Structure P
Amino acid sequence: MYVKVHEVFQGGIYEKIVAVCDANILGKTLESEGAKVFINPRFYKGEKAGEEKILKELEHATTTNFFGEEAVRIGVKAGLIEKNNVIFFQGVPHAQTAKII
């Protein structure tokens, strides 16, 4: 799995965006009901990481983005995602979260 942290400070607001992706889908284009999504390595390909490292990065995330079975499983385990809120592109699970402050 890959985890990439995007840190943005704009207009006095700090955002920590954590992207988690299964390695086997990186760079693929998937479809769902006519919509296409590209699993962009520029957004997702950070460092290869295990569950412990990813859970640590998620602790202070303001926005998260999960693509793939293992990635979404970790989001569920972290309490960020409910299984009924997961969407699928060609059978591949995807979920996003945003912290409202």
Structure Q
Amino acid sequence: MFNKDNLKFGLILGIIAPVFGLLFYYFWQFRLFTLKEFFQVLNMQKSLLSGIISIALIANALIFTYYINKHIDQTAKGIFIATCFYALITLGFKWFG
């Protein structure tokens, strides 16, 4: 399943992986807060949100590297496109948030 060479599969992985990266960061740094409180803090501190999204994108970097090294290029392309989408969102929060 994970060796599937498909652009849509890469987009799905690229969208989902940062969510897991965000949850990892939550459990690593904010485990004393409830998940609801964590998102309230993010809502109040927009500058913190752009930094956390950047950290969450490390998950995409890891899976992108895996697919590039395995020469599963269409999936890697989808992950890259999703990463660019997240990067634009992060820049939007940084510049306009």
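Thinking of P, Q, which structure, once distance in nm of label points 7 Å out along Cα→Cβ at positions 5 and 77 is computed, gives back 1.9? Answer for the origin of the read-out: P. Can you say which of P, Q returns 47 when relative contact order in percent (Cα under 8 Å, 6 or more apart) is computed? Structure of origin is Q. Out of P, Q, which one gives -27500 for helix-only ellipticity at 222 nm (-39500 (n - 2.57) for each DSSP H run of 4 or more, over all residues; to 500) as computed from the coordinates? The structure behind it is Q. Source structure of the calculated read-out (percent of Cα pairs over 21 Å apart, 30) within P, Q: P. Which of P, Q yields 0.50 for FRET efficiency 1/(1 + (r/R0)^6) of positions 29 and 69 (r between Cβ atoms, R0 = 30 Å, to 0.05), as computed? Derived from Q, not from the others.
Each value in this text was obtained by applying a stated rule to the coordinates, not by laboratory testing. Computed from a predicted model, the values in this text were never measured in an experiment. Cβ atoms are built from the backbone, for glycine too; each structure is taken alone.
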